Structure formats: structure tokens, C-alpha cells
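Please treat every number below as a calculation from the coordinates, not as lab data. Everything numeric in this text was worked out from a predicted model, so none of it was measured. Cβ atoms are built from the backbone, for glycine too; each structure is taken alone.
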Structure I
Amino acid sequence: MARPWVEFVQSQHIPWQAHDLWGLRPGVEVRMLSRDPDDGAASLLVRYPAGYSIPAADLCVDEEFLVIDGGLTIDGQEYGHLGYAHLPAGYRRGALTSPKGAVVLTFVAADPRQAAPVADYNPARLVVRLDGYQVPYTGNFHPEFPPGAGRKLLFNDPATGDATWLLGTLPVRWAERSEVHPTVEEMYLLGGEVHGNRGVMRPGAYFWRPPEIPHGPYGTLTGNLYFFRTKGGGLSTNYVPPDRPFQWWPPYDPVLPPELEACRGEVPGVPLAW
């Protein structure tokens, strides 16, 4: 069974729950965004209380994260807002502390309780620390991509081609065509708003979209900052005619699995007055 399609949920509507991240992080709280029922791979928000501390440990699954509030320190490395890491299975993670607390967008590649110990890791898959503010923007990453956006590449997996990046777009920008990707596309909205075929996404919006599903077109009045991942290879895009033309302030029309049905709803927003 594949991970269910989620598009989109405002994470603010998902309740915090006490959790131990399957033995990786005892004493935290989580908002579960999506999870694979077969291997336990999961995407979630993790909230660390002030004064949190755990000792060094060997990782038995890949862990990827982006700090969205507060800060962490791991083995002396400080991760503030938009601090990023990709730590592969087999890597020895140093002691982790959060003196003032943190909220961290976190991805684990499998259920750690079901994973066998890993003797070593591929150093090419290790990203110890990146500062999202300092990673440069690049443009022209697709010849047909509408102008007015830039990408900050955080990780490109040499084994699978999977990619992780930040995407920033300019205000008062929209597209006229829909997109289709051959890979999973996963997104968490960090800032701004997005008008698309499933409603108006605001900070905290999340989706996990299986391959080959047309989506968009999208637009933004304020500009925005997205966090994206692919699974199943690098991102490639086919542009196709939309089922309906782009519109501002579209109605909320989500696709949610049963476990997220109680969390449906948009975050209220007021249309901009010019």
C-alpha cells in the first residue's frame, strides 16, 4: 500500500500528540502529516520542549529536517530558523539539545523499530548542516517554468536522485498551465499564500502527492516560500492544459485520508485590498 494522497491539510488543525518518534526522540510532541503504512516512513512536525536533551546515538534510518521555529544543537552544530540537515542511516548523530525549544519539520525514511542496524553510510548522502538563509538562489531550473521564482537546493540524493529544496516566488505571480510529475512531490508552505486548484494554502499547508496527478495552476498575491521534496527520483515536469482556468480565492477542495478528515479546513485570511 502506498502512502495516501494528502492535498492539502493546514497543519495548524492537526493536534499535537505526545510521542517518542519510535524511540528516536523520547519526550517530544508531534503533528503527523503523513505516514506510509508499510514501512513506517513518515513526515511530521516535531515540537521539542525547552531544555530538551538526549545523548549521541547511531541512526538506523535516514533522518532529514528543517527547523521552522526555535533552535537545535547537535554535536555542537547549531540549527536556527531554516537550519537543515540530511543524516543518513549509519551516521552517528551527536548529542541533541534544544535549550529554548523548537518546532522542526522532520522526515524519517522508515520505522526505526523495524530497521536493522547499519554499519556504515555513504558520505555523499550526508548533509551535516545548511543555513537556508545562506544557500544561494538559482533560477532557470526548467525552461518552461514561469519567471519570477528561485530555488535553493538543499539535497540531491546520489543514490536515488531524490531532491529537497526551498522555492521562493515573487508577489502577484500566477501560471496558466497545470503540472504533472513522474515522482512523488511533497510540500510544506513556510510563508505567504498559494491559490491553486485545491484552495488557498497558507503557512503550515502540507501535501504529499503521488506521481502523475495534474495539479495547479498556482498563483500568489504576497509571494511565498515553499519547502519541497521528491521521492522516486529528481523532479521533472510536464506542463498540461488545466481542467479549469486559474482563479484567485478558489474554494477549499482537499483530498484527505480518513485519519485527517477531522483536520480539514483553511486558515482564515482576508483578501488583499488594493
Structure II
Amino acid sequence: MDTAPTDYASCSLRELYQVLNYIDRERVPDSYASLVDEIASRDGQTERELLECWRLLDHHKHPEFAETLADRINALASQRQAAESRTENAKPERPPIPEDKRYKTFWRRFIAQFIDGLFVTVVAMVFLLVISPIILNRGADTGWAILPLLIIMNVMIIGYPIVMHAEYGQTLGKMATAVKVVDVSEARGLTIRQSMLRDVVPLISGVVATIGAVIQISTGNLSDDGSPTAYDFHEALLGIWFLLEVITMLFNKKRRAVHDFIAGTVVKRVPRR
């Protein structure tokens, strides 16, 4: 039985969150309430201190505290970036995106996907115009002539977003539509591991399809027009994957798709440059 609330005034914020991970709300309700009040009263913490607390916190046990911490970290990060921008450029910073609009990115991401798809197609077609005549002039079968295009298309479709997200958090399409991929804490950008995890399903499917296409061409097991059919299954899987992504986005507040949950990322609107 909780007879008197504990005095947490002498604890650091880091220590308060460590206690929060282990305190039993049902057994010691007064101490729990005192702990929550003490955490809420702490102002003036730095971005680094809050990020340490966010990492210490048991997110599964206290998702509401994790979300509050992430919002505070994001607000401080926005303030810091605005201050740095004003110092470097001596130009007024655009106001941050309001909380109620920050994650409304569905149509922006859809348009970004279209822009990126157009870019990838144009680059791949340029390669096709250069490489295919060379291969055909050397007497290669149609299957071997088509394979380089298929490989280039898949390298571009998968590799392009992985590299761009790891480096900038944005593809060309996302830059144009002012959305950015960040870590779910919203306190930092993506690691290369997170960027690869976002596209792990298309990546694995593309590798398997390429191996299958090489086997089909080598054995002569091709379609009527002389092309390998392995990539047909790959494209069908990508279509199903895209549908799952869209469905997932529609049923959570931050519009996170399946790949965001896999990689621990979130897509948010950012001020236009």
C-alpha cells in the first residue's frame, strides 16, 4: 500500500525516467502520480538530455511519454536548426510545420513517387539506348539484350532511394514535395541501415528476380517474346507491397507505412527552402 508519495525533487530527469521504467502504477499510485508531476514540471532541458531520456525510456510500457518526449525533441531541433540557418544565411526562417499538419504526407508522397519513377525511367531508357544496340550487334539473344535494362531499372528503383535517403533523407521527388524521412525520434536523420531496411522487401525480391532471369535465359525458358518472366513475379510482388504500404499509412496518426515500422522511420513535412 502506497502511504505517502516519494519526493523526486532531487533526482535528475534521466533518473526520473529510469524510475518510470520500473515503478508499478497500480501498487504505488501516489508515488507514480508524484513522479509524473515531477517529470511534467521539468523545463529548460537540452535536446541532448531529452534524447538520452527518450533512449532510456521503455517505449512499449510508456508510449505516451515516448511521444511527448519526441515532440519536445523535435521542437528543440527545429529551434536549433532555425537559429543555425539564421546565423549562416541571415535570412528569416520559414515557420515550422504545425503539429496537426506535420504528418499529412499521403498525397505528397504519392506525387514524389511519380516524380522519382519518371526520373528512374528516363535514366534507364538512356542506358537502354546505349547498351542494347551494343549487345544486339554482338549477336546476343533477345533475353540477354533485355536483361541489362531489367537490372539497371531495378538498381535504380531500389538503389536510388536507399542512397538518397541515407544522404539527404529525401529523393528528388520528396525534395520537390517538401517531405523528408527521419528517424522515428525525429531528432536525427537516417543511417544507411535504416535506409536499406525501408526497401528490404523490394531489394530481396529484385535480387531473387535477377537470379531467376539469368537462369531462365541460360536454359531458354523464356516467354513467347523471348523475355524472362522472373521479373513479372517481382513486379506483382511490388504491386502487393505498395498496396500494403498504402493501407498501413491510412490507419496510424503519423501515416507510417510498413517500411517505416520496419526501419524505425517516419515521413514528415518540412518547410520549403
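Figure out for me which of the structures I, II the number 0 belongs to, where helix-only ellipticity at 222 nm (-39500 (n - 2.57) for each DSSP H run of 4 or more, over all residues; to 500) was derived from the coordinates. Only structure I yields this read-out.
Between structures I, II, the calculation of Cα Rg over 2.2 N^0.38 Å, for residues 100-243 alone yields its largest number for II. For the set I, II, ranking by distance in nm of label points 7 Å out along Cα→Cβ at positions 84 and 236 places II highest.
From I, II, which structure was P(r) over Cα pairs in 5 Å bins from 0, in percent = 1, 5, 10, 12, 13, 11, 10, 9, 8, 6, 5, 4, 2, 2, 1, 1, 0, 0 calculated on? Show your work: numbers first, answer last.
Working: I: 1, 5, 12, 17, 20, 17, 13, 8, 4, 2, 0, 0; II: 1, 5, 10, 12, 13, 11, 10, 9, 8, 6, 5, 4, 2, 2, 1, 1, 0, 0.
Clearly, the read-out refers to II.
Look at distance in nm of label points 7 Å out along Cα→Cβ at positions 76 and 260 for each of I, II: the largest one is in I.
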